[in-house]
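Following this line, the structures themselves.
Values in this text are rule-based calculations from the coordinates and carry no lab data. Only a predicted model underlies this, so the values are computations on that prediction, with no experimental measurement involved. Cβ atoms are built from the backbone, for glycine too; each structure is taken alone.
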Structure P
Amino acid sequence: MNISFSLNGRDIGLSANPMERLSDLLRDRLGVHSLMVDCGSGACGKCVVLLDQEAVPSCLVPAFRIRSRSVMTYEGFVETQAYALVIEHFLKSGVELCGFCDAATILAAGSLILKAQAILERESGRLGLGSGGQTETSEISEREIVETMSSVYCRCTPPRLTLDAAKSAVATVLGKGRGRAAR
């Protein structure tokens, strides 16, 4: 099957078995070395990538699911402003990651930042049209932050530190974007 998708902003086209795991395709065929594959069942989260800006375990994504979609790995994410914000809040919170889980943990937090930025873009669009008011999707719940950050199993840093850093980064994005200080 021919599969076309975007990888870190670059158009990719290749032939793949439709059921080939995205993690295998990225590591073995496209040389993405930041991607760690540990459990192969999605439980550890070390193979997280951003699929259309949502954190997903790439070992559970069959190749046919990425057709015409956007995949971002750690290599692409480090080029974004969201990366700098994640790193800033990780450092402030005392997060020290090892080389095994760092990319996945940073991508998980990054997905929340990207979602917060998308919320602000939608809000500014609504406000520009004169239809103010917030919808149920105008916030990122604490539960969503907890679920996203706990999707990566990390032994090197206490989960509370990465969770606090992610919450702080999301609050900063939403607070600044709405003209108020971070919560």
Structure Q
Amino acid sequence: MKVLIINDFRPFGFGLKEVLKKQKHEVTWVIDLAETEGMIAITPGGERMSIAGEKFDLAIVDGNIAMVNGKNIGTLEGPAIVAALLKNGTTVCVGTSIIEALKEDMLKAGAVCALGHAALLTALVSSLLSVEDIVNKPLESAQRLASIEANLLNEELEPARKKADGVIMDHIAA
């Protein structure tokens, strides 16, 4: 499946891209969407690239792109990005944020679900849920992801959570 990651936290972006590529997905990772009109994205290297006309099966969108010391230095926030991607032909969007208001706004913009980064990474790294599940059974997957997020600190999810933590830590140290 064709997956787009829009996330400015490099350890998360590198880690999630690596995990999804190992699962044989075609992955594009960008750190921002500079404009919705021309669908111009910013790569981790700072280059501008067009994603107009790209039909992603799944987009994983950070709700608070480029937040530094509580100030947004990015061009758009997650809800605007979700709406633009869906309008551009992306099949399913999942929002990620720790800010409840942004989660709600991403859902209003059309995201199938919005949850914390840790819960999504835990689900995907540990095969608790697959990209195919999210794309083909979005409502069922949204419920499963909500359950994973609600129970993330429970003992039964500890091995999966530690595996996801390891993915991030590998890229923090790098």
query: If mean count of other Cβ atoms within 10 Å over residues 11-18 comes out at 11.8 when worked out from the coordinates, which of P, Q was used?
result: P
Of the structures P, Q, the one that 48, 41, 26 was derived from, the read-out being Cα extents along the principal axes in Å: P
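Which of P, Q yields 22, 15, 11 for semi-axes √(5λ) of the Cα gyration tensor in Å, for residues 27-114 alone, as computed?
Working through the options, I get structure P.
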field: Per distance in nm of label points 7 Å out along Cα→Cβ at positions 43 and 59, the highest-valued of structures P, Q
entry: Q
